[in-house]
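These are the structures in question, set out in turn.
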Structure I
């Protein structure tokens with residue numbers, strides 16, 4: 001399975017419009033080579049360099065036949081989970097709030113079930129519920145810094 005974005009490549013800066021410096025819209029994403037048994041997906045976006053592994057986006061019960069997200073939109077029936085600020089929805093990278101480069105891991109989970117959780121759940125609840133049902137995972141790494149780097153970041 002592979003997760004890509006037409007907006008940025010792996011280890012390349014997340015575009016300004018997908019950060020708090022711009023419109024703070026979720027980036028477009030594409031899911032490729034997904035397992036046939038997939039019933040749903042979960043997407044978790046984590047700042048790997050924040051002290052608390054800050055969750056910037058949590059989307060679950062994405063229907064198993066979905067192959068992409070349009071910019072700033074969720075697929076029908078997908079559910080926005082609770083992020084670190086206690087609200088659902090996309091929290092784009094916010095380079096003005098930290099120094100240095102931060103890595104944002106967009107991690108997609110293909111599941112062989114639809115999750116049975118409260119209507120709005122947080123990452124702890126979702127990760128616990130996914131255990132034993134993950135078919136495959138895929139990651140896309142976006143980066144951002146206080147100066148919005150403009151070239152690829154080396155191996156990480």
Structure II
């Protein structure tokens with residue numbers, strides 16, 4: 001069993017996740033599905049549906065599954081939007097995370113069927129989605145999607 005030699009050493013772990021910028025068109029204007037969850041402090045934050053890639057999945061397969069679970073929507077992948085990287089600390093463990101994102105067209109499902117992890121899922125006009133998404137790196141992904149949708 002490895003020893004931590006530095007008293008300040010923190011356990012570390014890597015995670016790979018995938019998710020999507022799910023859109024539909026209302027007339028000529030695209031709408032983006034955002035999902036909300038509460039932080040440990042109770043703050044409601046809106047973001048893109050995403051989750052871990054299982055050992056037997058590709059990032060695209062995981063993105064489709066996670067979108068279905070977290071948002072209630074069935075979607076089709078239009079193309080990749082790149083990835084983001086960040087780290088966070090959870091229960092004293094430093095987690096380095098990479099998230100692969102895809103532009104996804106909603107083809108079915110119902111946002112009312114989102115899973116228990118999400119407090120709410122809503123459709124937002126593209127500009128409003130950019131202003132509502134809580135994390136800068138996810139807003140950048142939505143902006144990439146906007147360029148594809150124009």
If distance in nm of label points 7 Å out along Cα→Cβ at positions 65 and 105 is calculated from each of I, II, which structure is the one that comes out at 3.2? I
Once distance in nm of label points 7 Å out along Cα→Cβ at positions 49 and 121 is calculated for every structure in I, II, which label goes with the largest value? I
Entry that produces 0.40 once FRET efficiency 1/(1 + (r/R0)^6) of positions 89 and 113 (r between Cβ atoms, R0 = 30 Å, to 0.05) is calculated, selected from I, II: II
Of the structures labelled I, II, one was used to calculate helix-only ellipticity at 222 nm (-39500 (n - 2.57) for each DSSP H run of 4 or more, over all residues; to 500), giving -1500. Name it. I
If mean projected area of the Cα convex hull in nm² is computed and equals 10.4, the structure in I, II: II
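Each reported figure results from applying straightforward, stated rules to the coordinates on display, with no laboratory input. As the structure is a computational prediction, the values presented were derived from the model and not from experiment. Cβ atoms are built from the backbone, for glycine too; each structure is taken alone.
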